[in-house]
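See the structures that follow.
Just so it is clear, none of the values below were taken in a lab; they were calculated from the coordinates. Remember, it's a predicted structure, so these values are computed and weren't measured experimentally. Cβ atoms are built from the backbone, for glycine too; each structure is taken alone.
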Structure 1
Amino acid sequence: MDLKKYIRSIPDYPKKGILFRDITTLIKSPEAFNYTIDKIIEISKKVDFDKVSAIESRGFVFASVVSYVLKKPLVLLRKKNKLPADRHSVDFKLEYGEATIEVHKDSINKDEKILVIDDLIATGGTAEAAAKLIEISGGSVAGFIFVINLFDLPGNNLLKKRSYFTESIIEFPGH
């Protein structure tokens, strides 16, 4: 299945110069969504991991299904001030601003291997912050799976330079 035809591209969103790759057109198609989940599960079988983690918010769409199918616990990596209990926080830069992600301190146990799932890798700031959250929680990053890799942006190579397993289903230019 050619998943590229299910991705809507929106120029100058959320700011001028950004070409936004919209996955809502993929998830509204049951065939494309099911195929995407099947591919993520297929890739995840290459990785030894204890828990699935999802980056807010579009990562939740994919990771929750993978967690359910593989019967693995789900760890939510949330935007700032969305978690009610004690948490770790990491600030990072986005292509179009700054942000913070957090995880409950009791979500990841020492030496657990965490698979990170998200919709897209661009500059790598969010993924790198996710890795830091996992590591300061005492866990290790088992790998990253993305639906989309913007191959001309540095994110995927940044993760590979840090020796993280990373794989994507769809490749697009970022500009």
Structure 2
Amino acid sequence: MKTIGIDLAGKTINPTGMCIIKNGKMEFKTVYSDKQILGLCEEFKPDIIAIDAPIMQGEPRVREADRILKKYGAFPPSLASMKSLTLRGSKIAAKLATQTNIIEVFPTATAKILGIYNKNYKETVAKLSIKVKNKHELDAYLCCLTAKMFLEGKTIEMGNSSGKIIVPK
């Protein structure tokens, strides 16, 4: 099983964390450009990609999934600071969807549901015994973990036809 988790930044000047898992081996990357993200995904050819970014067509708007996940700290896609993330995430997801299965995830909810969340990301990293360079790589790992659980049937969909976010059961 090959999975990629992407903790996408709203702007290319900010770091995007990526986690690539194949047969239990993990690789972490911090990248910036869409070209880097798409290139790694194309090179790796994963079974599934989990993206931490709102994915939708058209103008960013609040979906039922966003309302449900607000209790875990999700920001609405229509918020000014989230619009660029939503537009970038939707564009990247559309390109990747031609190659593989894409799911939208929210790593903070994953960590909270699994009982491993800590405001200090280094504490969460210690609990998981992984080696990451920054919080973005941790979130990318949590995206991958959610994707793995999705493939194993251990997740639920939050939302409706306007958009679904996958979280652990």
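If distance in nm of label points 7 Å out along Cα→Cβ at positions 9 and 81 is computed to be 3.7, which of 1, 2 is the source?
Traced to structure 1.
Here FRET efficiency 1/(1 + (r/R0)^6) of positions 73 and 161 (r between Cβ atoms, R0 = 25 Å, to 0.05) was calculated and came to 0.30; which of the structures 1, 2 was it taken from?
1
Using distance in nm of label points 7 Å out along Cα→Cβ at positions 1 and 129, single out the structure from 1, 2 with the greatest value.
1
Where does the value -12000 come from, among 1, 2, when helix-only ellipticity at 222 nm (-39500 (n - 2.57) for each DSSP H run of 4 or more, over all residues; to 500) is the thing being computed?
Corresponding structure: 2.
Work out relative contact order in percent (Cα under 8 Å, 6 or more apart) for each of structures 1, 2, then name the structure with the largest result.
Top value of relative contact order in percent (Cα under 8 Å, 6 or more apart) goes to structure 2.
When volume of the Cα convex hull per residue in Å³, for residues 65-152 alone is calculated, the result is 100; to which of the structures 1, 2 does this value belong?
Derived from the structure labelled 1.
Of the structures labelled 1, 2, which one yields 3.3 when distance in nm of label points 7 Å out along Cα→Cβ at positions 17 and 137 is computed from its coordinates?
The read-out was computed on structure 1.
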